[in-house]
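Input: structures, listed below.
No value in this document is a laboratory result; all are computed from the given coordinates. Note that the structure is predicted; figures quoted are calculated from it, not measured. Cβ atoms are built from the backbone, for glycine too; each structure is taken alone.
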Structure 1
Amino acid sequence: MAEPVNDTVARNRWLAIHAVRLGGVALTVLGIMVLSDEVELPRAAGWIALFIGLAGALILPAVLVRRWRSPRP
């Protein structure tokens, strides 16, 4: 059975999860801005940023939580 992690590791993992979520939200907003012609980039780049941002905001944090979950007693 794996040992529980100390407080520093837990805090760093928490920060990483929220940094990934915040980055995903920022990329999603950028994609929306490109698609609404607020930012002058190709529309394909806007769609790519939108989908990658949504995955980063919704899916990746859940994957990290599952990977770093504490062992059950």
Structure 2
Amino acid sequence: MDILIFETSVYNREAVNKVKPLLTAVSGIAQWNFDLEDCDHILRIVSDDLSPRKVETLLQSAGFNCRELEY
């Protein structure tokens, strides 16, 4: 399993609820969560084989900024 980490503009529970259906619909995602306390509003995704570009595009299509962070 890989852990992908993204900086996002998802800053509150309302925004999380907006992207929740999008993230849960992706079959390659085993787990996901947001750290809204972090200044970068971190999205962590656990996946076997998921392209970071797919996640970025998915969130951007919902109107949010999303950029993979290197760790």
Practice item. Have a look at 1, 2 and say which one yields 0.65 for FRET efficiency 1/(1 + (r/R0)^6) of positions 7 and 63 (r between Cβ atoms, R0 = 25 Å, to 0.05), as calculated. Key: 1
Check your understanding: Once relative contact order in percent (Cα under 8 Å, 6 or more apart) is calculated for every structure in 1, 2, which label goes with the largest value?
Key -> 2
**Study point:** Which entry (1, 2) yields the derived value -24500 for helix-only ellipticity at 222 nm (-39500 (n - 2.57) for each DSSP H run of 4 or more, over all residues; to 500)
**Key:** 1
Review point. One of 1, 2 was used to calculate semi-axes √(5λ) of the Cα gyration tensor in Å, giving 34, 11, 6; which?
Key: 1
